[in-house]
Structure I
Amino acid sequence: MKPRLQEKYEQEILPQLAESLGRTNRLQLPRLQKITVNMGVGTAVQEKKHLELAVDTLTQITGQKPVVCLARKSVAGFRLREGMPIGAKVTLRRQRMYEFFDRLISIALPRVRDFRGINRKAFDGRGNYSMGLSEQLVFPELNPDKFTLMQGMNITFVTSTTSNEEALQMLELFGMPFQREDSDANAA
């Protein structure tokens, strides 16, 4: 069975994008290629258990075993040696990607304290969007008694388009809770 957001993309979002962008070829329309979830664990240098907790957290959140990332350089100030494990990442594609995206926007983001929407300017200039979460306990899969260490994560949405505007339009159609534009003008 297809995930809910994948069906929504094929049935509703693609026709709307084709109409607004004036393209008839489906392959020219923007699509979500992958979602990467990263956790940097700087405290893993002193405490190896913190990295194991991060790996376990990512496994429960994404349903996929993460890859442990190693340090590329030695930094004496951080007591870091080249090749030490200092993070974990997961790359989600296809069905798992849509299922994670659905849980993120419908369950996890509304549970963030004082949530007023995510920044609509966090694009990289090539159509990819990055956001950060300050704590992992917004995901209901995690038991707060087991995961006592507060750990943040970065989530990157990689799209097939090179235009930030097209990617923003596609993510808005998915239901991504962006801040309203009028609140951006008031903040500046």
Structure II
Amino acid sequence: MPAAPAVAVRHHILSVLVENKAGVLARVAALFSRRGFNIYSLAVAPTDDERFSRITIVVDVESSPLEQVTKQLNKLINVVKISELDPARAIEGELLLATVRADGPARSQVIELVGVFGGKVVDVGRDQLTVMLAGPPSQIDDFEDLMGACGIVELQRTGRVALPKLERRATGLRAVTTGKAG
């Protein structure tokens, strides 16, 4: 049986460690806007060290050369470190909340599908359900496509977050990072 063809990667994942200060996200977003870089996804949250936040930026590779993006980010005073995460060597995740139509016989089908995807029903209405699902972006995409047939009333996705896959050696586990660090 022939091997499956490799899927072309169409995005870069940048993990940007920044000082946890007011206005930093606005400056990062303004930089992307001024330079015409297309952000596919953006997520930001504090790290385990309250002095820093991590911004995960997924950049469309066709709209922006990665080297140019990182050069511009490195110029921002509050940027501490930039790591490129190769999508093939990173764990990506996303959260979806969706309210879907679920009346009559469709309700049990929606509940079953949510279970198949490892999701959870988080709110129940007379003819609607709100569901939550966390997983890799491709799984979230597949779930959203299938829920579209039921009728999506409202939908919110968090955007991608990512960390490097861990190297597996007999000597222990450690993170593997690739790309340019600032």
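Taken together, the values in this text are just the output of simple stated rules run on the coordinates, not laboratory data. Worth saying up front: this structure is predicted, and the values here are computed from it rather than measured. Cβ atoms are built from the backbone, for glycine too; each structure is taken alone.
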> For which of I, II does P(r) over Cα pairs in 5 Å bins from 0, in percent, for residues 51-106 alone, calculated from the coordinates, equal 4, 18, 21, 17, 15, 10, 7, 6, 1?
Replying inline: I
> Which structure, out of I, II, was distance in nm of label points 7 Å out along Cα→Cβ at positions 35 and 139 calculated from, if the result is 1.0?
Replying inline: I
> Which of I, II yields 16.0 for mean count of other Cβ atoms within 10 Å over residues 99-106, as computed?
Replying inline: II
>> Please compute Kirkwood radius over Cα pairs in Å for structures I, II and give me the label with the greatest value.
In response: II
>> Out of I, II, which has the highest value for distance in nm of label points 7 Å out along Cα→Cβ at positions 27 and 123?
In response: II
